[in-house]
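Below you'll find a set of structures to go through.
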Structure I
Amino acid sequence: MALRIYNTLKRDKELFEPLVPGQVRMYVCGITAYDRCHIGHARSAIVFDVIRRYLEYRGYRVTFVKNVTDVDDKIIRRANAEGVSPREVTDRFIAAYREDMAALGVRPADVEPQATAYIPQMIRLIERLIAKGVAYVVDGDVYFEVRRFPRYGQLSGKPLDELLVGARVEVDERKRDPRDFALWKSAKPDEPSWTSPWGPGRPGWHIECSAMSMEHLGESFDIHGGGEDLIFPHHESEIAQSEAATERPFVRYWIHNGFVNLGAEKMSKSLGNILTIKELVKRHDPEALRLYLLGTHYHNPLEFSEERVHDSASALERLRRLPQEMERLAPLPPSGGLDGGLPRQVAELCGRFEAAMDDDFNTAQAVGVLFDLARVLHAYVDLVERGERAVAPLVDGVGVLVRLSNVLGLLERSPVRPEMPLELRERIEVLITERDAARKRRDWRRADEIRAEIESLGALVEDTPSGTHWKWRGA
């Protein structure tokens with residue numbers, strides 16, 4: 001099945017055909033480094049991490065660029081409030097961002113440009129726009145003249161005359177049109193500034209991404225992504241200034257992930273309902289958090305639920321147990337080479353996983369396929385333990401499960417397991433022995449009582465054909 005992607009620009013799924021066969025050039029808008037990352041950042045980062053992983057799984061050579069905005073009004077306000085330099089603020093939160101991404105298992109981009117390192121490229125791009133007559137200078141500020149780009153509004157689907165002044169598009173009577181947006185802002189007291197042909201100042205927000213993406217990926221590239229809040233005005237303005245300058249299509253496929261909501265509310269710093277990644281990974285297994293977020297298609301909004309993350313942690317254990325079972329059973333002697341049709345089932349489920357991901361990266365369906373595969377493999381484990389099936393197909397099948405899980409960033413790391421006190425472990429082992437004895441003499445009431453006692457100590461009990469297994473609930 002061919003890969004199809006929902007393209008925000010076309011409002012439809014389209015067959016994916018990169019500009020250069022076998023190669024994908026991909027840019028994603030990253031953070032503005034003025035505060036800790038939250039669950040909304042986590043969702044976007046995980047979504048595009050998985051998209052990149054799947055493209056690589058499909059055999060593409062991916063060049064992935066993800067920027068950091070390190071000059072911005074919010075950064076300046078925080079620096080002034082704290083009495084420190086903007087650089088101190090951005091260095092602190094870039095370090096925190098990298099820590100958060102590592103905790104979530106999000107791989108670093110191939111290039112992670114910071115805006116302030118690309119001021120010369122931004123200035124050159126602005127000069128091109130002025131020379132083409134689509135930008136103008138007013139008292140050291142430079143604005144893009146929106147009416148000079150008739151296609152403005154094509155990404156957001158809003159006719160030019162209906163577009164309102166968007167967030168971060170400043171109202172200024174000196175503009176020829178309220179919708180014109182800043183390419184360069186003249187210097188103000190207590191703000192960082194750089195030398196330019198129009199006087200000291202700093203870049204506007206939108207020009208940053210156009211300059212950085214074109215520097216690393218060229219004037220036209222394959223995929224541009226980000227949260228749906230960036231469609232207007234940020235991505236809309238990126239298209240306008242980039243295509244006005246180059247007279248070439250800027251990006252082929254625009255991909256946007258949906259919001260994370262808390263109950264009926266959109267998450268917002270102004271509402272004080274932010275869930276930071278730092279706090280979330282303290283109380284949740286990061287892979288369980290990934291599993292939960294990927295259980296909803298990236299394009300749809302997601303209502304965050306702590307309880308459902310806990311449920312995802314329990315479900316994740318079903319996947320994690322299989323590599324452990326494989327290692328435990330691998331030394332067993334072969335059982336006549338009987339595979340019970342397992343290789344065929346595994347191949348069919350692998351095909352279903354790929355079909356789900358080929359359908360606009362439908363991780364919700366792909367996750368379901370992983371658990372279908374896990375169910376088949378767990379059933380096969382029981383047959384191996386009874387000596388009715390060969391071990392080798394199980395080893396191969398678990399290998400496929402791990403490989404597909406890795407595409408989603410799962411089964412890559414051991415879970416963080418708190419240290420279990422030795423005395424408690426010894427007590428549970430004694431109770432397990434007592435319970436096995438009660439089960440052998442068919443004293444089911446006593447066995448249930450012991451099970452309840454074990455679980456009250458914080459352990460989970462599982463009965464299998466090979467005996468009773470247990471694990472600490474804190475694991």
Structure II
Amino acid sequence: MNQIGLISWALIAPLLFGIIILFIKRESEKLIKYISFFGALISFAIFFAIYLKFDKTIGDFQFIEEHVWISALNIKYKVGIDGLSLLLGLLTVFITPIAIFSSFDYIKHKVKEYYILLLFLEVGMLGVFVSLDMFLFYVFWEAMLIPMYFLIGIWGGEQRIYASIKFFIYTMTGSLLMLIAIIWAGIETGKSLQQGFTSDFVEMSKYLPMLDPNVQKLLFLAFALSFAIKVPLFPFHTWLPDAHVQAPTAGSVILAGILLKMGTYGLMRFCLNYFPAATIYFAPYISILAIIGIVYGALVAMVQTDMKKLVAYSSVSHLGFVVLGIFALTPEAMQGAAIQMANHGLSTGALFLLVGFIYERAHTKEIAKYGGIAKIVPFFAFSLLFASLSSIGLPGLNGFIGEFLILLGAFKSNVLSSHWYAILASTGVIFAAVYLLWMYQRVCFGDVKNQELKHLEDLNKKDLISLFFLFVFIVWIGLYPNTFLQISEASIEKLIMTVVK
């Protein structure tokens with residue numbers, strides 16, 4: 001296991017190309033753009049090769065690489081993937097090159113630093129999903145924070161400093177809780193192994209479920225709170241709208257498409273694996289918070305006057321569905337949660353791209369300043385409608401699959417033991433149709449209120465290419481979801497058996 005494997009090369013590629021850009025003159029902007037895009041594509045190609053070799057019938061980790069890192073503390077560089085991490089890893093290497101490509105025409109200052117940070121951000125995000133050592137996971141988790149902080153703080157909107165600092169403080173608070181929990185859990189596992197400390201995920205998964213139930217509950221809360229802030233789960237969501245609204249378009253796409261999934265991934269990967277008894281105990285309470293988030297996020301989205309903030313609050317609502325699916329603890333709901341993580345990345349990523357594209361042309365995100373632009377920019381109008389229907393959950397598109405499975409699983413859940421969870425959550429689907437279609441009506445139909453809008457340019461070729469690949473997968477998942485459900489099926493079944501014995 002001493003050789004560098006495919007997973008490590010997928011991590012090294014964007015890091016290496018980011019370092020190469022450091023030595024290129026900042027005047028060579030076109031070269032910088034294409035090198036960064038090529039670096040992200042290399043990582044995608046490597047991860048796609050992993051997907052082709054991945055055995056979907058096995059729920060265990062595959063492609064494991066293990067190297068001693070800090071021998072005194074038994075900390076390793078250990079990476080590997082199962083179906084869940086493969087699905088989210090594919091989402092990461094798919095969204096990142098789209099985010100890079102979509103920025104080509106719109107980032108005008110500090111171009112060199114911008115693309116370096118995007119590549120370094122990809123390394124951190126991908127590392128989170130493939131880490132099998134908790135200390136390594138924590139390093140990638142923190143490493144991801146730095147480039148996103150600068151992306152918001154340098155290339156963001158007028159309130160970018162406030163938003164970036166708020167994002168940093170919230171995330172760091174959760175991270176410190178997680179670090180304490182990792183140390184505590186590592187010491188407890190080390191006692192069982194008769195060694196001082198270990199942060200190996202597999203070893204911790206063997207011994208932590210046998211801890212005293214009260215200790216399990218405390219550790220569960222520390223991990224869960226950290227991940228809930230990242231999701232963000234109500235009431236820890238207040239950093240998200242500010243970060244989304246102020247971030248540059250690519251930053252919003254990555255934030256919604258990938259970063260938020262790190263929280264839900266953490267809940268599935270660590271809270272459920274390590275603390276099954278505490279998971280069952282807290283599942284109804286966390287599910288209540290998820291439902292509040294679904295309804296609250298939708299209602300607040302409904303009254304927004306800013307398009308970007310509306311899409312941001314829709315994320316609070318949609319991620320509530322994912323959390324509900326996780327803690328329903330049924331195969332249908334957890335499969336729905338896994339596929340909905342990918343769905344949200346595609347649908348909301350497309351919406352943030354479209355809001356960014358129209359903002360670059362009209363220089364406003366205020367809904368009231370638009371109206372009647374469907375005839376002026378027909379490609380934009382069609383794309384916005386398509387992405388909105390995907391986010392609403394129209395049958396035949398991706399959003400329907402995830403939400404249907406989550407609601408079905410929550411309805412059948414013995415752990416939640418009440419149909420009301422599914423019934424109340426289903427109102428979020430209705431509210432989503434209200435706020436998205438109402439926004440679409442006000443932006444695209446009616447009279448043109450601003451005469452300057454009559455000279456708007458429609459989406460260009462680069463914009464349409466960026467959206468095309470997202471739309472292909474939106475339709476693919478909607479019509480043939482089994483392609484993607486098969487990836488995580490075995491891993492989800494193994495996870496459920498760990499929790500519900």
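No value in this document is a laboratory result; all are computed from the given coordinates. Keep in mind that this is a model prediction, so the values were computed, not measured. Cβ atoms are built from the backbone, for glycine too; each structure is taken alone.
The table for this structure:
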{"read-out": "Structures I, II, by mean count of other Cβ atoms within 10 Å over residues 114-121: label with the highest value", "value": "II"}
{"read-out": "Entry that produces 35, 27, 20 once semi-axes √(5λ) of the Cα gyration tensor in Å is calculated, selected from I, II", "value": "II"}
{"read-out": "Of the structures I, II, the one that -14500 was derived from, the read-out being helix-only ellipticity at 222 nm (-39500 (n - 2.57) for each DSSP H run of 4 or more, over all residues; to 500)", "value": "I"}
